Structure 1
Amino acid sequence: MLAAALPIFKSVDCDPSVVDFLVRNVDTIRPLLATWSAENQDLSILKALTYKYRNQQRHFPYFLSLCHIERRLRKTFHGSSRFGIDFFLQKFRQVKCPNRNCLDYLLLSLCNWRQELRVTRSLAVTCWKLCERQMLTGHFVKLMMVVMTVIARILIMCELTIATTANIYNSLYAMRERIPVPASLVRLLFD
């Protein structure tokens, strides 16, 4: 993400109830990010599967879909929207009440991250269907069971995260009007 696109974090005067509301919502974001990290056991199993079987299974449609999910999860871990959320959380500790531009930046990052999770969920559903078709052939049944278990856990994580992210987004958007807009630089020059 370009440094020019990052907002200037400046504290503004807010109502204490607004600050408490922001703190509660930001505290619900932190556990979500912990589940979507590369240290997650299910996701590390997926990475190990795609690495171990990439030469043997690379021609099968389910494996191509599984590799696509693994690439998409890397984007979910380290993408620009995740960076935006992490950047906001890091700067949120330093300011008492962020200005509206900063909140808009967080809302945009949450919206983009939710969209990335939706794409990941649809890819996981497609991979699940391809794994079911592969199971019908009777080949690689044990491998399919492991893959389908990991895909099921990813689907559950996606559903929970999408629902929670939508709830946080709607709550913060409703509170957006109560946060003041920062003074422009031109106004500061004439004061």
Structure 2
Amino acid sequence: MSTTNDADRAAEELTGWFGDLLRLCDATVFAVASEPAHRKAAVLGVLTRNAKRLYERESDSAGKLFTPLCLVLASACRSLDLVPDAGQWKAAIENVLVLGPQLREVVTNMPAIVSVAGSPAALLKEHLDESLAQAGVTDRATILDHRNRRIALGLAINWGMRFLVAYALETTDPPETDAISARGLSWISKIIQPLVVRAA
């Protein structure tokens, strides 16, 4: 099977997984209130709490950021009333597959830059953190107006999807079970790893 077909299949699996995650959140953490205004407040509360948790922590190899990351993605999507499709997940996968070799080439040619470049997951998390801060959902102040905060939150979703893929690939000691999903980082890594081998 071609790499393109494998990427399509992986993207479809991630699309299905994320749809299940959204439905789980709708039935649990977002379901504390039935009235639209109260539900919107519940979604925002989940978003800000978990965005702060993400923003304050560095990327790790133990999978500790998986649950807050999932909750940030789910609540951000519900806040903007959107759901990433397979094409967007495929783009996220392909971006990560390209970023890894690019960073390795930079480190090979300019060893002194290694501490600046970091890993794909660390680099993508920096972009995610900045977007969340600009969206006004962390403790860091933002000067953006409401419209541009929503744009920043949309960018945070894009960066978060890419960080999720890279984070799964770099997590060497994932928890045996994930609080938010039975299909956790090990499962995501398993469906992406064959693409990494082909791209190498």
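Readers should treat all values here as calculations from the given coordinates under stated rules, not as data from a laboratory. Source: prediction; values computed, not measured. Cβ atoms are built from the backbone, for glycine too; each structure is taken alone.
In this comparison of 1, 2, the computed figure 54, 38, 30 for Cα extents along the principal axes in Å is attributed to 2.
When relative contact order in percent (Cα under 8 Å, 6 or more apart) is calculated, the result is 35; to which of the structures 1, 2 does this value belong? That value comes from structure 1.
Taking mean count of other Cβ atoms within 10 Å over residues 45-52 for each of 1, 2, which is largest? Sorting by mean count of other Cβ atoms within 10 Å over residues 45-52 in descending order puts 2 first.
Tell me which structure, out of 1, 2, gives 12.0 once mean count of other Cβ atoms within 10 Å over residues 13-20 is calculated. It must be structure 1, since only it matches.
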